[in-house]
Each structure stands twice: as C-alpha cells, then as structure tokens.
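Some structures to go through are shown next.
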Structure 1
Amino acid sequence: MVSEEESPAQDEPIQIVLADDHAVVRSGLRMLLDSEAGLEVVAEAGDVEDARRYVRGHHPKVLVLDLNMPGGSSLEAIPLIRAESPETQIVVLTMQQEPVFARHALGAGAIGYVLKEAADEELVEAVRRAAVGESYLNPRLGARLASEPPPGPPDDLSEREVDVLRLIALGHTNAEIAQQLFLSVRTVETHRAHIQQKLRLSSRAELVGYALKRGLISGDADT
C-alpha cells in the first residue's frame, strides 16, 4: 500500500494570464478557459505593461496575449516577456488574419497564434499545447503561410524593414505604420532611418520608386 507521503501529487492546473484590452472579451475568454478541467486564469491584464507585470508576478505556464493593446507594442513585448519569465509560453489571440503578423509573432517568440473568430474552437487546444511546449497555428492561416514563397528581403533589408518600406511607399505616416504593425512610433522611425541608410535614399519619392521597381507595391498604388 502506498503511503500518503509516497503517493504521486495531483497535476497542478495550467495557470494562465489573460491579456486583452476589452473587458467583455476577457470575461468571455475567462469563462471559456476556467470551464475547462486543468486550466486556471490567475490574472487579467488590459494593457501591455500590466501583462508583463502579472507574468512577472505569477510566472504562469501560458500568457494569452492580444496583439493590439494600449501601453506599448505587444509584438515588441513578446521577447521581453520570454526573457523575464522563460517558463511562460505565449499564445497570441488576434483578429489579424494576414500571414505577416503570424510570422512576426512566432518569430518574436510566441508559440501559438489563434484568431479571435475561432477562439471557441481553438484557444483551449492552443493553451494546452503551449503548456507542454508544443506550437499551435490557426490551420487556415498555416495553409496560407505554407503556400507563400519564402521571403527574400532585398538589399539586406530585414522582413520588418520591408513591411515598413511598403507602407511608407503607400503613403502612410509613421503613426499609421506603427498602428498597423503593432510597433511604437519610435521603432518605426528607427526602421525608416535604417532603410534610408541601407538604400542610400532620402525622399519618399525615391522610396516609392524603389518599392515599385522591387515589386513591393503595384504600379496603380496611390502615390
């Protein structure tokens, strides 16, 4: 007979920090996760700084992180959170269906990428996989990523710099680019400076001409 001291401990629940700037969304997601056996939401955050603070305080197994929140860039926060709490895996939950966002989120250190429209069907599975170090990517988005040719940034530009250059060429301001790419304006300004240095181009007209030549934008774009 196994004594009480020798009996195996029961599995501890998977602790989760939930970060989304909409209280109603958080409430629904919390109900979804807490209703599942073995899952426990230990904190809710409404902005990036609170997400980082709660992760440092709880060191949860999983952080469910919305990409578009106040208080900083969620994408830029991902590697910082991973450094501050290496045992915490990050599942991105977002409305962004473009493969570029999934590629950047996973490249930054997230292990899962779930679309909000499919959260009811996919989030629980993504969290359980993340807790054991397994990745999860929305199947439809994964198929789109697989069908895309591997990116080949020209002239030593990084993928992120290509994204910024494309939006510059389309006429977006630094603030608009920051909003679309979930970056800070300061980071966009830094990328823009690096692009101009690498390409030795200074005016927007020159950047537009370069983007057209490289096929980064179409000839009928509003320039």
Structure 2
Amino acid sequence: MRRKPILIALLTLLAGSSLMFAGTVSGKVTYTGTPAHQKAIDMSKEPSCAKQHATPISTETVVTGANNALENVVVYISAGAPDEGQVPTQAITYTQKGCQYLPHVLPMHVNQEFEILNDDQTSHNIHPLPKVNIEWNKSQPPGSPPIKEKYDKAEFIEVKCNIHPWMHGYFAVLKTSHYDVSKEGGDFKLPNLPPGKYTLTAWHEKYGTQTADVTITGNETKDVNFTFKATAY
C-alpha cells in the first residue's frame, strides 16, 4: 500500500535531480580571412521603407563584429537532443519592418507554429524556398493579419520577398529547441542540457557547417568555439 507514494516521491526526486544537474554549452563564433563585402541596399523605390533607416542598411549575408566575431550563425544540438519530440506550444514571430526580415535568421522546432507580421506601409510577398518541405508564397498587404505556418521536416530554408528583391533571410527548422544564434560578439549559449553526449552543429548561410562533440556530466559549463574561414567573394 505504501509503494505508490514511495514511487511517486522517487520519480519526483529523479525529475528534480535532472534539472539540478543540467549543464550549459557556451562559446564564440569567429572567422579567419577576409569576409565578403556587404553592399548598401537602395530602397529609393520603396520610400516608406527607406525613411525608416537614418543611414542606408547593407545586405546581411555576412555580418561581422569586433575581434573577428561572426553573427547570424545557428548553433544547435544536432545529435543527442533530449527534446526531439517536444514541440513548443508558443508561436514565434518573423517580422517585416523597414523592408527587412527581423530576425535575419529565425530558428524553430519542427512543427512549431510561427507567425509572419507586416509592420510596413507597403505590401510584401513572402516566399520561402524549401527543398524538402512544401513550397508556398503569400501576399501580405499592410494591416493584414499574421500569416501562420509550420514545417514538418528539418531543413534550412531561404526566404525572399517577390516584391522587394533585397529582402533575404532564413528559416532554420530543427529537431530541437536547444539552439542559439550568434550575436554581435559572436557569442552563443545552450543552457539546460541534461547529462549526456551531444553533437553541436554551427551553420552559416555562406560559410557552411561545422560540428563539435561535447559531453555534459553535471551542473557545468563547457566552452565550445567555432572558427569559419571567410572568403572575399
């Protein structure tokens, strides 16, 4: 009669201990060599967007920072992820503002809903270009409701606007929610990893992918850094 309460208490203790011993992987993404020069974008044909930028913005294929930092690199658990079947219930947002995609790269879990917003005074036509998921393109006039979508297969999907050719971004559809995108200093962080062996993949839209293996044994932080070879073309 007393076994069931004991079993419940044991399961609760184990669940709590897995959280207590969750580790973190953090690091920086940098580059060597000479990165491709980014071109200034001419938005004169869309004045409602041009006036939102005090100075002209540039393309974002390669975004760098101080100390050879490389931004917009998706770092994620590509093997060993403990949450492959756990689809987040909250939707994530992709915003069109100033005739830009914000953020430039949007990571998401497979089958996670995302919403596309138009914050501009002009129409957009968002056109993702998947290779394994279903392709679609949809018009979104100003003031229209969000476009709601999801993808059921993992892949990196280029996104463009059929109206404004300079608009360019990516969807990163992953089998995990353990991901981050390198920021201004090239930093990334993957917290809340239970003990286990993992493979990390770092993906950049121009410079490809790199992988690294890491083992988490407890409540610890492991440093993993990635360095991409940049080319000037």
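When log10 I(q)/I(0) by the Debye sum over Cα atoms at q = 0.15 Å⁻¹ is computed across structures 1, 2, the figure -0.98 traces back to 1.
Here distance in nm of label points 7 Å out along Cα→Cβ at positions 32 and 160 was derived from just one of the structures 1, 2, and that gives 3.4; the source is 2. For the read-out FRET efficiency 1/(1 + (r/R0)^6) of positions 24 and 200 (r between Cβ atoms, R0 = 41 Å, to 0.05), a value of 1.00 was computed from one structure; give its label from 1, 2. For FRET efficiency 1/(1 + (r/R0)^6) of positions 24 and 200 (r between Cβ atoms, R0 = 41 Å, to 0.05), the value 1.00 is produced by structure 2.
Of structures 1, 2, which gives 21.4 when mean count of other Cβ atoms within 10 Å over residues 168-175 is computed from the coordinates? Answer for the origin of the read-out: 2.
Upon calculation of distance in nm of label points 7 Å out along Cα→Cβ at positions 56 and 136 from the atomic coordinates, which of the structures 1, 2 produces 2.8? Computed on structure 1. Here helix-only ellipticity at 222 nm (-39500 (n - 2.57) for each DSSP H run of 4 or more, over all residues; to 500) was derived from just one of the structures 1, 2, and that gives -15000; the source is 1. When relative contact order in percent (Cα under 8 Å, 6 or more apart) is worked out for each of 1, 2, structure 2 gives the greatest result. Starting from the value 1.9: which structure in 1, 2 was distance in nm of label points 7 Å out along Cα→Cβ at positions 40 and 72 calculated from? Among 1, 2, the structure yielding 1.9 for distance in nm of label points 7 Å out along Cα→Cβ at positions 40 and 72 is 2.
We did not get these values from a lab; they are worked out from the coordinates using the rules stated. Please read these numbers as outputs of a predicted model, since none were measured by experiment. Cβ atoms are built from the backbone, for glycine too; each structure is taken alone.
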